[in-house]
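Since every read-out is calculated from the coordinates, none of them should be taken as a lab result. Note that this is a predicted model, so its numbers are computed, not measured. Cβ atoms are built from the backbone, for glycine too; each structure is taken alone.
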Structure P
Amino acid sequence: MLNLQHVSGGYDDQPIIQDLSFSVTRGEFFGILGPNGSGKTTLLKMISGLIPTVSGSIQLANVSIASFSRKALARRMAVLPQFTAQVFSYTVRETVALGRYAHHQGMFQTWTAEDEQVLQTVMEQTTTKAFEHEDVQALSGGEQQRVFLAQALAQQPDLLLLDEPTNHLDLAYQKELLDLLKKDVNEDGLTVVSIFHDLNLASLYCDRLLLLHEGQKQALDTPDSVLAEDLIQDVYQTDVTKHPHPAIAKPQIHLLPDAADTATDTVIIDSSFLHIQSDHLVLAAPAPLRTLALGAWGSGIGWKQYFVNCHMSAGHACPDTERDMQEYLDEYQFDSSRTVSMATSVQPGQAVSVFRKNEYISVFTVAAASGGGEQKSVILWLFINGHLADETLIQMLAAAAEVKTYVLQELAVRAENGNFPSSANTFDRLAAAAVQQGETLSKNALVALEDLIRTSVYTATTQAIQRS
């Protein structure tokens with residue numbers, strides 16, 4: 001569809017874009033990234049023919065864009081800038097209809113049935129038909145952007161160029177606009193080339209990304225390859241971290257503020273933060289901890305500050321666990337978004353806590369168990385006073401679960417049917433959290449940490465089961 005070969009160019013013979021080559025296939029959503037001054041807008045203007053190339057060639061469907069007349073090029077290519085100034089008080093319908101100009105011939109242009117059909121279709125697609133008779137200047141920024149997108153789509157282009165299309169739009173309008181474009185790409189074979197400042201939006205919607213720096217190509221690949229931490233840090237000169245999106249297989253880039261902006265007093269989680277009440281056991285940390293929890297309210301990886309076990313009598317019926325837990329947390333004024341909560345028959349007063357440390361790090365472990373009938377359960381909380389990567393947190397939780405299972409077998413804790421607790425319950429009611437202060441642990445320190453966790457979990461779990 002679009003092919004650039006060794007393209008250089010800019011303003012006043014200054015080559016802002018330098019020896020750039022890439023191609024975009026039909027039906028592709030192609031994103032252009034780069035810091036301010038990297039040449040993104042200049043490149044888009046060169047592709048649209050507004051700025052001539054100094055050297056190299058730009059071809060659309062194997063034909064040089066220099067060979068097209070302006071009107072002929074407009075039938076193949078449409079441009080949606082950051083914001084379109086509306087000088088005249090046109091209605092929405094009149095504004096969208098301007099997109100049909102490229103398809104009219106001669107001095108006396110006649111509005112045809114085909115024009116009307118295209119107009120109605122693009123207004124329906126962009127949900128602008130509801131206000132087609134309103135003045136464009138009276139619309140919100142998001143509504144105006146949809147109108148100008150409808151105008152561009154009315155050209156029926158093969159290629160749509162966009163310069164930061166979500167600039168000045170709120171979250172809902174950003175999603176609405178990009179969802180519409182992605183639908184046109186997937187269903188109608190539209191080719192989209194768009195500049196993005198928001199790396200995460202580009203990752204979510206683009207098939208491939210081009211990363212520019214000082215007018216040169218730094219990377220051209222899928223979002224997962226281009227949005228590499230070291231590459232983004234080098235080009236943008238800022239600290240970032242990369243994480244997968246929680247719902248789809250796309251990466252997301254997060255800024256890391258300076259340490260001075262996030263610094264707090266050193267926190268050591270120990271028994272001073274553990275509170276035993278008649279109907280619940282709670283550890284209230286002074287700040288959110290990086291947490292992995294399983295089999296509980298607040299399961300998954302996140303930042304949690306409160307760790308709660310609610311005492312439920314044996315045989316307690318709980319038809320709607322989620323609703324009951326929310327009501328419980330509300331009653332005791334726990335912020336549910338920052339809470340890991342479990343509901344068991346464990347008596348809070350039977351909890352065992354163990355604090356251990358070595359030359360690298362310290363660990364505070366809380367275990368409690370309930371016995372009798374089919375209500376046997378063990379809760380295990382692990383608090384690590386150090387900085388861990390998420391994968392290390394998972395590794396430490398797995399080590400704790402392994403030790404917990406070993407203790408159950410060693411003490412011959414059996415269910416009513418005489419079997420040992422199944423491996424499916426190994427991770428039940430388990431949480432591990434790290435304070436995320438100090439330097440990330442070295443390899444030697446991680447080995448020492450795992451040994452520390454194994455011994456502390458063994459001691460706490462053994463004593464908790466024996467006490468129950």
Structure Q
Amino acid sequence: MGSTSGEHHESTTTGGVGRRDLIKRSAALGLVSVPTMSFLSACASSGGGGSDDKPKTGKKTAKNPLGADETGQMEFVLFDGGLGKEYAEDAVKIYQTNFPKAKTKFFPTQKIGTVLQPRFNQGNPPDLIDNSGADQMDMGGLVGKKQLTDLTPLLDAPSYDDPNKKVRDTLRPGIVEMGQFDGSPVWILYYAYNVYGVWYSQKALDSLDEKYPETWDEMLKVCAKAKKKGMAGWTYAGKYPYYIPFSLYPMIGKVGGRDVLDAIDNLEPNAWKHPAVKVCLEAYYELYQKGYILKGTPGLDHIQSQTAWAKGEALFLPNGSWVENESAKVIPADFDLAVSAPSGIDSSDKLPFGTIWASGGEPFIVPAQAKNPGGGMEQLRIMLSEESSKNFTAKVKSLSAFNGGTTGIDLTPGLKSGAAALEKAGDNVLNPRLQDWYVQLEKEKIGVACLGEMMAGRLTPAETIKKIQGFADETAKDSSVKHYKHQ
């Protein structure tokens with residue numbers, strides 16, 4: 001969900017949809033039936049495929065600390081979603097300037113898995129991949145099948161701007177940990193930094209003479225007021241309901257504490273039966289029961305729901321910080337875009353109001369069989385410079401993994417609001433991992449088969465919890481799935 005990150009993008013040429021995730025995703029977007037596991041089993045059975053070429057390395061120097069092949073090719077495949085491709089193209093130009101004898105091949109696509117599955121099978125993957133979008137490869141599976149390069153050398157390399165500082169010391173909180181699955185190796189570098197929550201127009205909220213609701217009773221009151229003025233309380237990506245967790249999961253964490261989300265991530269028996277889960281699902285179901293959800297929402301994709309919301313047909317939208325860039329063409333100039341941490345239930349909640357989900361998006365990986373792994377990592381090192389980070393933030397309205405890069409940039413309303421929400425949260429930043437560890441479970445089963453059905457009124461909260469717990473138990477018992485736990 002992950003998830004990354006402005007992860008969604010509608011393709012006008014194929015009629016398909018692409019999600020920029022995420023989360024990230026994790027990621028989200030149509031084609032939810034993409035058979036990720038068949039790709040992984042193909043990888044597993046191929047035994048690495050048909051190329052015996054050893055990785056090519058260059059001499060390690062101060063300018064080339066990761067040993068990129070200075071005369072060979074560096075190939076980079078990018079997910080072309082809500083964040084676009086310009087920020088990456090600009091960073092590739094810097095690589096070319098630094099290594100004038102090298103060849104670079106840059107390929108943006110929405111079909112990451114479709115394009116790269118045969119390449120992994122043949123043992124001929126590119127050197128750097130932004131593994132995002134609806135057709136994202138299952139990250140847990142890639143790690144489990146040893147398909148990725150450990151990025152620790154990149155993290156321990158001198159940072160691009162200051163040789164006395166390691167790359168890892170320039171990153172935002174949680175980025176290194178997110179790239180880990182079982183302890184120390186770091187398999188993924190999440191490049192975007194997403195704030196997930198409830199997005200709205202401050203102007204619309206002001207017109208109701210209301211502040212953002214901190215408790216659920218206040219939320220229902222605001223929605224009732226909006227309804228009287230002809231505006232729905234909520235809308236969401238009904239076709240891709242794994243957007244609902246962007247505000248629901250941190251609400252569960254706020255009400256019940258971090259341990260509840262950790263138990264869910266760990267696939268513990270009865271994790272979904274915790275009272276905090278029950279009360280939060282019942283709260284969301286009330287939005288359906290009271291008619292506070294925009295009519296027709298279950299049939300809308302992410303672009304359609306965002307457009308309806310931008311037009312003022314609905315007040316609140318669960319989403320990630322890529323929404324500002326992805327909806328730039330439909331958000332009115334005076335919209336005054338804002339994001340809030342989710343409302344809680346009441347004062348008995350375990351964590352304070354302001355508790356939010358924020359984490360890395362746009363997962364970048366270097367395949368284990370890359371021909372120029374040093375080149376792939378060097379390209380990432382360039383992207384983690386202040387210059388590239390500023391360029392990214394200015395162009396795509398998103399924070400990057402680089403802890404800074406905003407000085408001198410005129411921050412857009414959503415970006416400013418996201419930064420303020422992070423500041424308000426302080427230490428109360430949550431990072432559910434289900435969307436990274438168990439993509440199929442999160443998207444198709446919990447999202448589409450359960451939460452989407454509940455919000456459309458076709459399942460009760462009790463039925464939803466029972467069904468989700470069943471899917472989680474199946475995944476926990478499935479020996480073909482690599483399992484992960486919070487350390």
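Structures P, Q were shown, and distance in nm of label points 7 Å out along Cα→Cβ at positions 148 and 284 at 5.2 was computed from P.
For the read-out relative contact order in percent (Cα under 8 Å, 6 or more apart), a value of 25 was computed from one structure; give its label from P, Q. Display every interim value, and only then the final one.
Working: P: 12; Q: 25.
The read-out was computed on structure Q.
Where is percent of Cα pairs over 35 Å apart largest, in which of P, Q? Kindly include the intermediate steps, with their values, before the conclusion.
Working: P: 51; Q: 27.
Evaluating percent of Cα pairs over 35 Å apart on every structure, the highest lands on P.
Looking at mean count of other Cβ atoms within 10 Å over residues 156-163 for structures P, Q, the greatest value goes to P.
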